[in-house]
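Listed after this line are the structures, all set down as structure tokens.
Nothing in this text is a laboratory measurement; each read-out follows from the coordinates by a stated rule. Keep in mind that what you see is a predicted model, and the values were worked out from it rather than measured. Cβ atoms are built from the backbone, for glycine too; each structure is taken alone.
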Structure I
Amino acid sequence: MDKDIRWKQRFSNFKKATEQLTEFIEKEELNKFEVQGLIQCFEYTFELGWKTMKDYLEREGFILKTPRNTIQTAFQSELITDGHTWIDALEKRNLMAHTYDEEKAAEAEMLIKERYYYIIVELCNKLEEL
């Protein structure tokens, strides 16, 4: 029972974070401070995303130890369809920490808007159906 409640509570937070991320994505031009906000919003939304996957999969009986293991299991169980992009986002988290570097911040913004946002929304929609 606890695992059922836990994943649903985490999903509720993930859903709210996804809605905030969507607000950033829908804004056409971001100033440098908004780009930093977008990146930070993505970071915590991504964290909530993989942790929600972990909670849900553990409820389903899987034993998961790491974010990478969670993403691989989510892909194998068809909870997500683009495991490669999830792994890429996981590996690029270090890039996100360098928002003071305008070039790296611009690269992070592009990755979030063009690739990572879609995997977040896809997961949110999939979990909504469960």
Structure II
Amino acid sequence: MTSTIYILNGPNLNTLGRREPAIYGSATLADVERRCIEVGEAAGFDIVFRQSNHEGELVDWIHQARDEAAAIIINAGAYTHTSLAIHDALRYFDKPIVEVHISNIHAREEIRHKSLIAPIALGMIVGFGPVGYEIAIAALKSRLT
């Protein structure tokens, strides 16, 4: 039986490949999605990959994942540092959560150092670029199998 992993991406991640390439690299979100699906399928997972600039839509997807997913990988973008709504929805999820950030949020502006997701996540992967998503899939494979 194949397990499903929801990979959720927050605001501005739709601009990957164009936005601040010195920080985020040249890969587009479509590139990241394609690679996550390949790596996920090789690990035996179905991948549901989504992005929204809207906090409520991310919360709705987290609620949906409660019934449909074995785990969530989330890059909440700026909402990482501000959204109690996303934090509360993830607390309700009660399955493994891995937080991913393309850049090292701890090496950036001080406002980015605190994550509201980290205290409820299984782990956090930061600073490895888009390969961080692949690392998260591998970590979940070891946890879920």
Structure III
Amino acid sequence: MYYSDDTDIRWKQRYQNFAKAVAQLTEFVEKGELNKFEVQGLIQCFEYTFELAWKTAKDYLEAQGFVVKSPRQAIQTAYQYGLIADGHTWIDALEKRNLMAHTYNEDLAQEMQGLICEKYYPVIKGLYQTMARLYGD
């Protein structure tokens, strides 16, 4: 199967946006104590950073010749290929992200804040570091 340079360029362009999103998420995580509006911002930042994370992995995998049709498949293939280390945490993050996109309540927001900072941010940061090496950053 032949892939043009476009697939290589696509993942690199997506990576650049992913890197910016990770930097913003890092600011939220490192801030520490957040008020309720900042928690909402953290969750929204997590949602778009997570979206860019799996799409960056998907684009990279497609540039390597894989066919990836869904976020779940992107996560599974990224785990098998060695781009990510903890597939279960990624699937959990996918499910929680989908839940947060359709509902909002303060108790769930507090739970998500903890999950994002303690569990999801480290795996996103790990993918970012892997992709940065592949990108040449």
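With Rg and Dmax of the Cα atoms in Å coming out at 15.1, 51, pick the structure among I, II, III it was computed from. Don't skip to the end; give the middle numbers.
Numbers: I: 14.7, 47; II: 13.9, 43; III: 15.1, 51.
Label of the originating structure: III.
Once distance in nm of label points 7 Å out along Cα→Cβ at positions 80 and 104 is calculated for every structure in I, II, III, which label goes with the largest value?
Values: I: 2.2; II: 1.3; III: 3.8.
Evaluating distance in nm of label points 7 Å out along Cα→Cβ at positions 80 and 104 on every structure, the highest lands on III.
Given that helix-only ellipticity at 222 nm (-39500 (n - 2.57) for each DSSP H run of 4 or more, over all residues; to 500), derived from a single structure, equals -26500, which label among I, II, III identifies that structure? Each step should come with its number before you reach the end.
On the way: I: -24500; II: -12000; III: -26500.
Comparing all candidates, it corresponds to III.
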